[in-house]
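I've put the structures underneath this note.
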Structure I
């Protein structure tokens, strides 16, 4: 996915920037530290998580920066995609169950129409 870095920088310019190291300490993780590492956030900025990217910019001092609002947008989009995927799976499961029920009903109706002893 091609990202529009100018648009990202303009959006972040209106927000309070924080170094990704500090931002990482606000995101719960499973390691001993209890939070994700700065490298994880840089990965979310550069490679994304699925199709979702964290807004971040690299400053002249070679430090990656993001914002609390960017983290909120990132996690909101991840959540929305997860809910959509799960509801799509639920819809597919319901559709398959409906198809099985309709097939069973058709079979029952066909049996009722057959003369007895056949």
Structure II
């Protein structure tokens, strides 16, 4: 049975198809750079440790599905790190994202909003 490939952003789906990979064979989460990392890195540890938070930001910057991740967090009104931004009830939290340099914040915003 195929998984729902409509959950991929069209750019991601197109790249997979160009590589000869059927996007229906897996979910976007299977491509996440954070796959296998402890979930607390994206919740309470992110809030407490700015060094870890910067490492998580770098991980999200390298993630091929950061846009899908951010959309999931925003649409579901989630709390935690989604697409490189700490969200509370689906909205970015200024104080939890204050450690980001302007350059990192701009790159993440471009990535999750589709300007990259």
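Each reported figure results from applying straightforward, stated rules to the coordinates on display, with no laboratory input. Predicted, not measured: the structure shown is a model, and the values here were computed from it. Cβ atoms are built from the backbone, for glycine too; each structure is taken alone.
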- Where does the value -12000 come from, among I, II, when helix-only ellipticity at 222 nm (-39500 (n - 2.57) for each DSSP H run of 4 or more, over all residues; to 500) is the thing being computed? II
- Item | Which entry (I, II) yields the derived value 0.60 for FRET efficiency 1/(1 + (r/R0)^6) of positions 35 and 99 (r between Cβ atoms, R0 = 25 Å, to 0.05) | II
- Which structure, out of I, II, was log10 I(q)/I(0) by the Debye sum over Cα atoms at q = 0.16, 0.17, 0.19, 0.20 Å⁻¹ derived from, given a value of -0.82, -0.88, -1.01, -1.07? I
- Query: 2.0 is what came out when distance in nm of label points 7 Å out along Cα→Cβ at positions 19 and 107 was calculated for one structure; which of I, II is it?
  - Reply: II
